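The following blocks contain the structures, represented as structure tokens.
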Structure I
Amino acid sequence: MTCDPKIVARLDKELTAIRGYDDPRRAAKEWKQVYRLLQKADLPPGRVTGVVGMRDVPALAALIDQLRDPAAAQRPVDAPSEETCRRAFQAFRKRLSLTVLDEQSQIGRSPLSKGADAGVAAIVPPAEWPKSVWQELVRRGKLRYIGHGFYELAKR
């Protein structure tokens, strides 16, 4: 996410003007200008409308900091360590392989049923690690979140 330094400077100026008000929600002209400037930045539209719509000054300051230094915003403050991610990824792969083996076994299948084996696409990761570990592995590109708590190995 790159942003023109001129836009960041203008956003800083508007933020200072907004903070000058007793009630920042009354700075309608400044918020309108902030909205226009944030639309030019490479930010998700929902986040822009959320910050401007709620007239959230701390969130606006965080957005400006994110535009100023995008590398700092990439890794969350409470991100798990490298070793934790490595061990969790090993556990995920082991759970996935066991699930695949269980699915491929013929025990418990009716001999009257037939059909192609669809295979295992995704699994719920082991509960021994918190959700932040799995989100970090998704951010690193090792896993892919497909919804409802299911993850799959990322295609390389």
Structure II
Amino acid sequence: MLDEVEKCDPGDQKLMSLAKSIEYSLSTHVKIEERLFYSRLKNDAEGEDELVDMYEAYTEHDVADHVLQLLKKGRKPDEKFKAELQVLGESVKHHVKEEESTVFKIARELLTQDERNKLGDDWAKARQRLDAAKAPGRTAVPRARKKVTRKKR
């Protein structure tokens, strides 16, 4: 989708549909990645360098989120809108390269193959839940609340 942006001219309505698809895909990916993957690696990071790499990954997510928020403001798909989508694409592509060279290396050091497999399974389930919650005409099923009992005084 990010490469498709390059092929569009400013004013092309396809930019709007691409922006919506990119926003959904990235926001769900980031949500799952931070909850299941990054949090685990950050907590288990060994040493300053690994921790800096993890915070860099979080920061790159924040930058992408900032640009996504700009795109959600309901503007026309003009030159500025296309430029923001292009910057988002460049940022995401850079992030993927960094992730593949540093974050995945940390994951291979800190997580066993079984843990990585379980993480993949958990990721797929989380994605299915988010997709189901976003499906047209469906509402998200609220999670059961934990019953809180209070001590009698």
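No lab work stands behind these numbers, since they all come straight from the coordinates. In this text the structure is predicted, and so the values were computed from the model without any measurement. Cβ atoms are built from the backbone, for glycine too; each structure is taken alone.
If semi-axes √(5λ) of the Cα gyration tensor in Å is calculated from each of I, II, which structure is the one that comes out at 47, 17, 13?
Label of the source structure: I.
From I, II, which structure was FRET efficiency 1/(1 + (r/R0)^6) of positions 90 and 122 (r between Cβ atoms, R0 = 30 Å, to 0.05) = 0.95 calculated on?
I
helix-only ellipticity at 222 nm (-39500 (n - 2.57) for each DSSP H run of 4 or more, over all residues; to 500) was computed and gave -22000; which structure, I, II, did it come from?
Matching structure: II.
Using relative contact order in percent (Cα under 8 Å, 6 or more apart), single out the structure from I, II with the greatest value.
Working: I: 18; II: 30.
Answer by largest value of relative contact order in percent (Cα under 8 Å, 6 or more apart): II.
Continuing with the same structure: One of I, II was used to compute mean count of other Cβ atoms within 10 Å over residues 18-25, and the result was 12.1. Which label is that?
The value was obtained from structure I.
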